[in-house]
Structure I
Amino acid sequence: MSNDISMKIVKKIDVLSESEKGWTKELNLISWNGADPKYDLRGWSPDGEKCGKGITLTIEEAEKLCAALNGELSEEDIPF
């Protein structure tokens with residue numbers, strides 16, 4: 001059995017930050033192993049050949065996260 005994992009970046013959405021070493025934290029729409037694309041948040045090497053651990057979200061999960069962040073960021077009592 002093969003342990004190969006394939007991925008295809010369907011859409012680059014945004015680069016959220018960049019480290020001093022050039023790694024970027026990106027939000028993309030990615031198809032893993034030919035499955036339906038999911039929203040994906042993870043770090044990428046400067047050449048785009050390596051990626052760090054991250055999370056993938058279905059559209060439903062992304063909508064819930066967006067609503068939660070909108071609610072949190074609209075509060076006047078943000079603790080930082």
Structure II
Amino acid sequence: MNLEIVTPNSKVYEGEITSIALPGIDGSFQILNNHAPIVSALGTGKMTVIDADSQTQEYTISGGVVEMNDNKVIVLAESV
């Protein structure tokens with residue numbers, strides 16, 4: 001699936017991933033390939049991305065929104 005991480009100032013990441021774990025406002029959750037469409041508010045915490053090469057990247061975000069639809073994930077974060 002494709003991931004874009006965007007802040008008000010820049011695009012932080014764009015590429016193919018296998019999974020992403022996010023800090024939701026009601027607790028952490030993970031999105032995998034073929035996940036049902038979702039829009040969710042994000043809290044402050046650690047976001048973990050596993051890319052197509054099985055490399056793990058971690059980011060700390062402070063709030064925002066995530067949308068998943070048709071295997072495209074867009075994270076609009078206040079800061080990364």
Structure III
Amino acid sequence: MTKQKELLPFQTIAAASNGDVDAINAILKHYEGYIASLSLRRVFDEDGNGYTIVDEELRRRLETKLIVKILSFEVA
């Protein structure tokens with residue numbers, strides 16, 4: 001059985017689309033695990049050992065894109 005994550009409250013989404021910093025941070029917190037999983041990269045050291053790391057630059061770019069979409073979202 002998979003654990004289902006709760007949806008964000010509409011009030012949080014509406015506040016974030018109006019520029020509320022705390023609401024935007026709540027949305028980023030809600031999606032941080034998903035963004036981190038999308039940002040995984042496989043790297044190798046000089047001995048050829050492979051490691052999976054979070055690409056911080058890619059993670060920041062994804063967070064920025066999410067913020068831009070939040071701010072352009074129109075609540076009807």
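Here, each number is a calculation from the coordinates, and none is a lab measurement. Computed from a prediction, not measured in an experiment: that's the story for all the values here. Cβ atoms are built from the backbone, for glycine too; each structure is taken alone.
Annotations for the structure displayed:
- Label whose coordinates, when volume of the Cα convex hull per residue in Å³ is calculated, return 125 (choices I, II, III): I
- Highest-scoring label, criterion being distance in nm of label points 7 Å out along Cα→Cβ at positions 19 and 67, among I, II, III: I
- Test item: distance in nm of label points 7 Å out along Cα→Cβ at positions 27 and 43 calculated as 3.0, pick one of I, II, III: III
- Value 0, calculated as helix-only ellipticity at 222 nm (-39500 (n - 2.57) for each DSSP H run of 4 or more, over all residues; to 500), assigned to which of I, II, III: II
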